[in-house]
Structures are given as C-alpha cells and as structure tokens.
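Please treat every number below as a calculation from the coordinates, not as lab data. Quick caveat: nothing in here was measured; it's all calculated off a predicted structure. Cβ atoms are built from the backbone, for glycine too; each structure is taken alone.
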Structure I
Amino acid sequence: MSVEEASLERPVRKQQQRSIITQQKLLDAAIEAFSENGFKGTSTRDIADRAGVHHPLITYHFKNKDQLWRAATDRIFREFHVSLLKAMADIPEMDPKARGVAFIHTYVKYSFSQPALHKIILQESSYPSERLDWLVENHLKPLFDMVKGQLIKLQDLGVSPPGDPALLYNMIRVAAGGLLALGLEVRATTDFNFNDEERRKELADMIVRVFLPGDLPPRN
C-alpha cells in the first residue's frame, strides 16, 4: 500500500470506528429505555438523548424504532448465549446435573448484569404483538428447545422433580431472572439484597436445591 493510499484509508477507518461506537451507544441506551418503559413508552428521541447522539443517527443506523428494538434484543440474547456456551464448555454431556447447575448459575449471573433480559420479556408479554412473536421465534423458543431435552434427561434420572418439563423450565427461569428483575421490591420488602454477590450465589444454590434435588445414579 502506498503512502497516499494509506493516508486515504485512515479517515475511512476512523469513520467506521465512530460509526461502531455510535451504534453501541444507541444499543446501550435502547436496552435501558425499552426495559424501563416498554416499546410503546419509549421514543427514539429519548434513546438519542440517553446515548448523547443526534436523533437522525437512529434512522441512519437502524432505520426505525422497531429495527432498533430488534437489534437491542438480539444483543441481549446473543451475549447471554455466549455466556451459556462458556459455562458449558468444559462440562461433559454425561454429567447433565452439572450442566443444569451451570445453566442456573449462568442465568442468575447474567440476569443481574443485564436486567433487561427479563424486563424486556415482561414488557412484551403484557399483550400480543408482532414483537412478542418475533422474540419467541428467534430467542425464547430456541432457548427452551435447547434446555428441554436436558430437563427431561434430569427428570428421567430422578434429579429433577417429575412433571411437564415446560412448566419446570419456566419455574426455573422465573425464579432466576424474575426475582432479580424485582430486586428493588424484594429488597424493600424482605431486606434481601441481590447487589450482594453472596446473596446471588445463595439464590442460585437454592434454585438448584429446589429444582435439581436428586443425585445422579452411580455408573455401572
């Protein structure tokens, strides 16, 4: 590459970097706003103000509010999926209880670091909408399908209580993420503070004891 070509490429790279930074700011602000106020209660101007960017940049990067909501939701679940894959990486398939424990602890940990995971689900579950259909199809149903087989295996082995695995899955999910989404109310009512890491571990451990109480049978 010549000196002249390099000098022309530098401004392009800087522009690309600025564009990426702007997109990240908008996604951060959108996640915060949508989880607090829901889709209908959030304006693109509010998101731009939170992000500290000019309002027209939203349509430049994301076209409209719906596309921004989808991009923000995609990021929340993509990061959760990455966290889950990392937690499961070194746990063998032949140890389904250890994988179940890792799932619960990861769910609690991520739900605390990113409370929008459950808050956006709660916001969109209040009434039927195309966004809820999209959320279910692209994120919630695939996650359930991924976990369902493991839960059935744990039930067959006597580790988890019997019953509909869909109900068991949702009880675990709400116990982990739903309680953290209600963290302010829980603290005010019971003085149980999820900001304390030991309290969060206590929550995860109790969920494990309630929903995965059994031990794996000895191997032959």
Structure II
Amino acid sequence: MPLIAPSVLSANFLDLGSDIDMINNSEADWFHVDVMDGRFVPNISFGMPVIKALKKQAKKPLDVHLMIVEPEKYFEDFKNAGADILTIHYEASTHLHRSLQAIKGLGMKAGVSLNPHTPVHLLEDIIQDIDLVLIMSVNPGFGGQKFIEQSFEKVRKLKKMITDRGCDTLIEIDGGVNLDNASKLVEAGVDVLVAGNTVFSSANPSDTIQKLKQSAK
C-alpha cells in the first residue's frame, strides 16, 4: 500500500486547522509541505511560521519540499520549524552529497527532487545516500497542472536503479496525481503519492485519501 501525503498547498488557508484535523483523522501518512521562494519557481508559498503552526497540530510527519535556491542556508531553520523529511532539488544543489549529509546530521530524512527535464541517471552515484526521491510529474511552482505521462517511465528507471543497488530509497511523486492514475503509478514503483487538488477539491477529502491508499489493490 502506498503512503499518502496530502499537499497542504491545496488546503483552505482560511480554515487550515480543520484541514489539518481532517488529515490527522484520515488514512493519510504524511503532510506534504511545499516551500517556494519566487526564484527557483515563479510562485511564493509559505515559510517557517506556517510550518511551525502546522507542526503544533499535526499528528503525522511533515514532508517538506524546498523549491528554493540555496536551500543549504536554511536546513537548521526547517528542522527547528518541525520538518521530519526535507527534500531539496537536484537542480538547486551544487554540493548535493554534502547537503544530504547535513540534512541527516540534523536528524531529518533527506530527499532529492527532480524536475521533469532532469534524468534519473544523474542520481546513480548518490542514490545510496538518499532516503527519498521526489519525481515532479508537473513543472514545479503551481498546483492543478496536467500529469506528464513520461513520468511513468522515469519512475520505472528509478525503481530499477534502487533495486539494482539494494537501496531502500522511497520514490515519491507529485503533480497531477489522481484516482485514475494512482494504481498505475504504484505499479510502476511509486511508494508515496502526493495529492493536492485531488484531495482538497473532492466532496469528501478523507474518503478520497482512503481510495488513494487502496490504489495498490
């Protein structure tokens, strides 16, 4: 069964507490938190104060995805804010190995995200040091985009690399995940499904999370 990480970016910010409680009480496994700086991606989302507030009420791990330049400047800040998993972009990290060790040294799980144009083979020499690889199946920065079909093949290649190396790295996917493609993604090798609009725009978000959870059956 896949892990489900509803994306807080799609929640109702005027009633965030209710959406946090919904996730707490649902079959979801993590809170997915997108941090955008307006430089690495065109959009700006939220920072430390919102994550700290979220951490106080969340009963499940915070899966924090940094879509920012120079992420290494803020590792300790995100740890202090409550991040349990910290994912940085391959494209924004000049010294990726050093950054992953720094994240782990602070007691967090370390993730690497790949933009749609970035091939998975670039992680070959470092896959054993990565706890989670986040495949972006849309261009990062905005919710509600159409799923990029090539992502299936990308997941399969990454899964083979992980299996061949005997690693236990998780594969996470974010962007355009819905009830129609979830089972196919899990079949391809995805371990963690991030879902934003699919969950929060549904009539019954908790029920939608349950259906996503059962997508491997």
If mean count of other Cβ atoms within 10 Å over residues 68-75 is calculated for I, II, the one returning 16.9 is structure II
When FRET efficiency 1/(1 + (r/R0)^6) of positions 148 and 188 (r between Cβ atoms, R0 = 25 Å, to 0.05) is calculated for structures I, II, the one with the largest value is II
One of I, II was used to calculate distance in nm of label points 7 Å out along Cα→Cβ at positions 84 and 196, yielding 2.2; that structure is II
Value -23000, calculated as helix-only ellipticity at 222 nm (-39500 (n - 2.57) for each DSSP H run of 4 or more, over all residues; to 500) from one of I, II, is from structure I
From the coordinates of one of I, II, relative contact order in percent (Cα under 8 Å, 6 or more apart) came out at 20; that one is structure I
From the coordinates of one of I, II, P(r) over Cα pairs in 5 Å bins from 0, in percent came out at 1, 6, 12, 15, 15, 14, 12, 9, 6, 4, 3, 2, 1, 0, 0; that one is structure I
